[in-house]
Structure P
Amino acid sequence: MTSASARPRRVLLIVGGGIAAYKSLELVRLFSRSGVETQAILTKAGEEFVTPLSLAALTGRPVRQSLFSPDDETAMGHIELSRWADLVVVAPATAGLIAKAANGLADDLASTTLMATDKRVLMAPAMNVRMWTHPAVQANVARLKDFEGLHGVVFVGPDEGEMACGEFGPGRMAEPPSILEAALALLDGPDGRPLSGRRAVVTAGPTFEPIDPVRGLTNRSSGKQGYAVARALSDLGAEVTLVSGPVALEAPAGVRRVWVETAEQMRAAVAAALPADVAVMSAAVADWRVDGVATGKIKKAPGGAPKLSLIENPDILAETSRNGPRRPKLVVGFAAETGDLIALAKAKLSRKGCDWIVANDVSADVFGAEANAVTLIRADGSMEALDRRSKAEIARALAARIAEHFTESE
């Protein structure tokens, strides 16, 4: 609990301008049901999407809008607001609000309060996919994450999906339940970022095993789930190394990415990233590679297809799980199956020697999709089903369980 456990926890909600602002109303409801008091700042742009009356009715407090309100600022209201809260939540966090916070600009009530606060800040970005992936926005996000101590901002989302503008990709604001979960973790965590000081290794995507200079053995993994896990762990404060096979994804802000192609390269990159506190091995590593890669393109010839001699690739999950003094304290594997999911996942958990395994039915609409459904199985036999939701929400739930594991173990 927070240091103010004798009273309800308090959240100052800054509502930026964007179509996702309507979700802030549901977020206030969720905070109220969780026993969290809220007070809202509504930006001028935010007022184009939700009304002050709606927020006031749900928070039970007047909505603050102007830095130059004679009634509010006679007692330096923006300072008072920043001290009143246990946590500041910005939802939606627009590109403009992120830029102001990253560069110390304070020209309205929202940005001035962000500069004046001595409390943790949680931002839920929401913007067009082209805006989110713009180098300036990514640089600002990375800068905010890197600020030391309480000034380091935590991010939840954005999710991937269809935008209000009709485009598709990352930029949708995280759903209110996910923002609530992230906020409660900050309010209840020992230092606001429960994985601060922890090192994590995440593997993601497929591997590509060459046959000749133009062909290879690979699989349909998009890497989206693993990238979402890397982002979620980073958002909770972990120092994350993401070992990625060939995918068409941007590296999450603040995450160190190591590009690899083959299983042997992934094996070496994982070993180089150790020691770590936690390893989440979500990559779809090819089980076999060609014994003797052709130096030139294999040409078609009469008599049918060439015969390929295959040999087993290294078992990176098993090696990581049995790495002696360099073994991570928590090793999480993934089991992608097309049938008999739980039984096969349990067998893999035992065979590989990991601590947890994420059972993932990939028989339909998983590879390349934006949503997933998994079952988390622990070595002690306990199981937890996470029903179908966005891969970002699956990742945040897994990261929260990892944070809980370390908190309980200590």
Structure Q
Amino acid sequence: MAIEAGSVFAHAAVEGFEQVAFCHHEPTGLKAIIALHSTVLGPGLGGTRFWPYATEAEAVADVCRLARGMTYKHAVSGLDAGGGKAVIVGDPRTLRSEGLIRAYARFIDGLGGRYLTAEDVGTTQADMDLIRTETPYVTGASESLGGSGDPSPATAWGVRCALDAVAERLWGAPDLAGRHVVVSGVGKVGAALVDHLVEADARVTVADISERAVLAVVARHPGVAVVEPDKAHAVECDVFSPCALGAVLSEATIPELACAAVCGSANNQLATAADGQRLIDHGVLYAPDYVANAGGVINIAEERHPSGAPYDRDRAWARVAGIADTVRSTFDRAEADGTTPAEAADRLAEERIEAVASVRRIRTSNRETP
């Protein structure tokens, strides 16, 4: 039977997904989708997004796109984890309940460790703590429960480190003093990034669809300027830092950019693969999103330290700082290969995945290793 265009199986066939699981619990109203793109490097690790998608097809497309991104993020960051992601369909402000989160946790547990969840847009550390009561396959729970806590600060710190590599490439030194950075999206990650930028003596402009979020940042940093969200990308600046939802860099928006570089925490910033070349043509240096925003998962991965040692924040954040070197390597590879930074990051990730996969094909007995 032919695969219907736009179906779940079409997504899986094109992108090489291992598994897409649909979770439904009518009493609580739970509708969730868990996507596992690849477990070559380890169990699929990625957050749970709680979002009021307009259609179920939109939710499927988003979770698959996010899961694939996690595969590449873990691979290029040197982590022993695979690509997984989940979405709960609905408005967390009205649908979230203890029963729903517990029901969702039971579905995670049913995957037997192939998927490890974490916090994402619309979910909270309290949700992770509740999930932990039903399954061990959760990361980012409270430190009092042995977890690493909210990953947002580590994500923000990682973007700050990525910006050092961007500044070094453009201006010869990892120094943001006096540089103008526009942060679009000042939720937990974006707001923490603003704190780092102000500390670095950068000039900062912020934007967010939430007036409350903007006011909170301005209250802490009165010198920060504010711009409307739909105009943030067009502000003349040194760095545009998208820290909200994805697809902000497109055929329509790239010609309007007035920055030297783009480096932020949002996932899937490029609307299409062609937009990486459009950025080069427009004279904009791009730090690939899944490289720059990997701080959260690097921090979380320290919960699963190979030695079995308990989570240590100093050890984790020292590893997060290595994002600057990964960004440098990505820029070097792009220059050497004559490709875009996005393509270079993909190649670095794919080479590591293939190297590990080839090792796992070695026969160690009378059967192939899985």
Structure R
Amino acid sequence: MPNLFYSAVLCLDDGSTYKGWSFFKSFTSFGEIVFNTGMTGYQEIITDPSYSGQMVVFTYPEIGNTGLNYKDSESKLIHVKGIIAKNICLKPSSWRAITSIKEYILNKKIPHIFGLDTRALTRSLRMKGVMTGYISNKILVVDNWNLLQTIVNLDLAKRVIASDIFYLNHSNKYSSNFLNYLKHTINQDKIINKAICIVLIDFGVKNNIILRLLSYFCNIYILPATTNYREICDYKPDGIILSNGPGNPSNLLFSIDTIKKLIYYSNIPIFGICMGHQLLSLALGALTFKLKFGHRGLNHPSGLNQFSEITSQNHGFAVKLENSSQNSLSRNNRIKITHVNLNDLTIGGILHNNKPIFSVQHHPEASPGPHDSDYLFKYFIELISLIKFNRNI
């Protein structure tokens, strides 16, 4: 395949322009410009539903060195609006590689630009905050950047969730192969043999959350975010997962109301991850706000006091740690804050003192990324077992 490069341009809503190259002769894509500091994981990022509506700046100087394969995608679709990189590797080297990132970009028609100064771009985003913009083969006239910002911040979860209901059995062989590959170990002697039924509420779920649950012999119903309280209870779940997802959590008013009912009218263990953490916090009376440039990377410290985990994070919103919000969360000593992001002290995890409910802002299922917090899945299964089987495992 010949290496043909065409001139491209990235333009931001502050008027700044960056010139680079593309494998496409003619294209245009609009979105919110964010950056990810991970040294690897480009395949997972491109296919992560949480990046819907966003163009990702890869701060690592070259992506594509290990190519792409069939197992590492976080969904079946491409969710990013664009790839922004310093260099793109044309000839990958990995025994797992099925295709190169160049071939993948061409086959999937992913908008992209490379050859620009991603360090300068990232510094600008850190100082000014994330911005909307476009990548194209030509300079465009944008009459109303504010309108574009409004479009980007719509209810993005509706774009990525499936309307169908899915059922996955814990005997799924693919999950077992995946588990062996990652060398995750499970003490099967301590796992109750009776299958546990999990309802996973999908706000844009990543595949690896599902695989981690399957590895603990769970049977999983994946329900869309539009499922109501009664429909969820009809599945008689032993536990509920609130998944990750894109966009502003405060837009999901129906889901927040459903989670409130689950909290106050059921005694079902609930585990919230990323967007799920934010929605759970909103249901408990907290507020959320948009971060200046978000947390996106594989090395974010999260913990409390003398405890810290290195975590994978990907979110643009956070739970407020203001006096009014903190008092709301802690009213009647209901909530304990278990984690804070040790870079900026935003809330990173909560635990309900009276109900089997907890959540974290980071991704314990991270792949790739640190596995410091993978134990949370084991804790969740143990919590379910204590309630379902009334025994200590």
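Taken together, the values in this text are just the output of simple stated rules run on the coordinates, not laboratory data. Since this is a predicted model, take the numbers as computed values, not measurements. Cβ atoms are built from the backbone, for glycine too; each structure is taken alone.
Computing mean count of other Cβ atoms within 10 Å over residues 295-302 across structures P, Q, R gives 21.1 for structure R. Of the structures labelled P, Q, R, one was used to calculate helix-only ellipticity at 222 nm (-39500 (n - 2.57) for each DSSP H run of 4 or more, over all residues; to 500), giving -9500. Name it. Of the structures listed, the value fits P.
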